[in-house]
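Dropping the structures in below, format is structure tokens.
Nothing in this text is a laboratory measurement; each read-out follows from the coordinates by a stated rule. Keep in mind that this is a model prediction, so the values were computed, not measured. Cβ atoms are built from the backbone, for glycine too; each structure is taken alone.
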Structure 1
Amino acid sequence: MNNSVTNTARLLWAGLRALLVLTLVCGVIYPLAITGVAQGLFSDKANGSEIKSNGKVVGSSLIGQAYNLPLKKGQETPGPDLMWFQGRPQNGLGTNSVNTQYKLILSGATNRAGDNADLIKWVKNAKAAVIKDNSVNGYTVKPSQVPADAVTSSGSGLDPDISPQYADTQVHRIAEKNGLSVAQVQKLVDEHTDGRTLGFIGEPTVNVLELNSALKTLVANS
């Protein structure tokens with residue numbers, strides 16, 4: 001009987017020691033080490049890839065933002081604020097009373113097939129809007145100039161990037177709305193165009209939030 005109790009106590013003590021050691025190693029030392037390495041080598045990414053403007057955090061380079069006008073009475077969807085570069089369509093976020101415009105409670109794709117009537121209608125309407133919004137005095141957008149990312153949402157609906165082609169399509173409108181020259185705005189786009197990862201992975205992209213933050217600074221200093 002005494003041997004049985006002694007053995008049980010020994011096993012319990014061994015189990016408790018293992019629990020304490022593993023808790024210390026896996027729950028304290030390892031997380032602190034990983035956090036230290038992340039902060040030391042990749043502090044920007046570890047802190048959420050924050051984008052700052054005038055010393056304030058305005059968002060993350062990983063999450064797209066909408067640049068819309070205030071919702072007017074009777075409107076269900078706010079119109080775009082054409083003073084700013086626009087991101088991809090947000091159809092993938094769905095429609096509900098909680099979240100529809102680049103908010104993190106909900107994300108996702110439309111999951112509609114290429115021959116779906118709603119999707120075809122969305123794409124046609126989006127293409128017409130891109131042509132109308134970006135055609136200004138002395139410059140008319142041609143249907144062939146409208147890239148796919150200008151009329152389709154991403155898989156998450158939260159894509160922060162657009163193609164250089166879509167950014168170029170908006171240059172004349174941005175210049176006119178903000179009293180800038182086309183050359184100034186085009187230079188801004190070129191400076192904020194990121195090439196393929198490692199030179200061959202993916203496609204060139206333009207981060208809309210970073211571009212608009214730079215545009216805000218340019219306008220303020222003009």
Structure 2
Amino acid sequence: MLILLLDTSLKGPLLALADASSGRLLDVEIRNNPQEAAADLPGLVQGLLTRQRKSWNQIEGVIVGAGPGSFTGIKIGLAFVYGLHRANPKLGFYASSALGCFAHVALEASTWILPATATHGYFATRSEVGVVNLEMESIRLEIPGQEPRSLLASNPGRVGCLGDWPRLNDLGKRTGILIHSSPIEARAYEMLNAMLQDFIANSRKLSDVLPMPQYLRKSAPEEKAERKA
């Protein structure tokens with residue numbers, strides 16, 4: 001089964017072609033410029049297909065990153081997937097979380113954090129995803145429907161950060177939490193493979209229902225307007 005993997009929620013577009021039957025990534029395209037997702041997703045996918053001597057109609061399913069992550073990136077990725085569905089209504093889909101899947105396999109940290117704005121980001125552990133809030137000069141973890149808790153109270157062990165977040169590093173030094181930063185592009189292959197293995201572990205269930213975004217928090221303009229109010 002030929003599967004297209006696509007994530008635009010983290011930074012630049014991450015793409016791969018995979019053989020779901022063998023659980024192998026056949027070819028990978030990793031970009032670290034967010035603008036490339038909007039500019040050339042069809043071209044990037046075509047490059048993968050050309051190198052593997054495959055055609056669009058051989059793709060049987062799409063594993064797409066639905067967040068959490070960049071609002072704009074998620075919208076671009078899902079819009080592209082919706083377009084594929086219009087071209088091929090028989091195409092199956094599987095919504096995934098690049099951040100959540102990565103946290104399952106990147107064992108050097110128990111909690112992984114993705115920066116979003118100066119004060120907000122996302123976190124993932126092996127069991128949950130949510131929002132990181134640094135507004136109160138502390139590292140708070142927020143999950144919809146639950147009381148916020150401090151990262152320190154969660155006994156996190158080592159914390160990984162995908163990218164550089166100076167404010168998180170400063171708060172980590174003050175609280176004694178060790179922050180390990182890792183560039184997204186250096187872990188992109190692991191993320192794509194983790195998304196594939198998550199799909200296989202869930203019985204390869206493709207759906208004809210279009211995937212929905214997972215935002216978890218308000219957008220930066222909404223947060224700014226709320227603070228002014």
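So here's what we get for this one:
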read-out: Among 1, 2, structure where distance in nm of label points 7 Å out along Cα→Cβ at positions 128 and 168 as derived comes to 2.7; value: 1
read-out: Test item: helix-only ellipticity at 222 nm (-39500 (n - 2.57) for each DSSP H run of 4 or more, over all residues; to 500) calculated as -14000, pick one of 1, 2; value: 1
read-out: Structure from which 2.4 was derived, distance in nm of label points 7 Å out along Cα→Cβ at positions 120 and 144, options 1, 2; value: 1
read-out: Structure from which 21 was derived, relative contact order in percent (Cα under 8 Å, 6 or more apart), options 1, 2; value: 2
read-out: Parent structure of the calculated result 18.1, given that Kirkwood radius over Cα pairs in Å is the read-out and 1, 2 the choices; value: 2
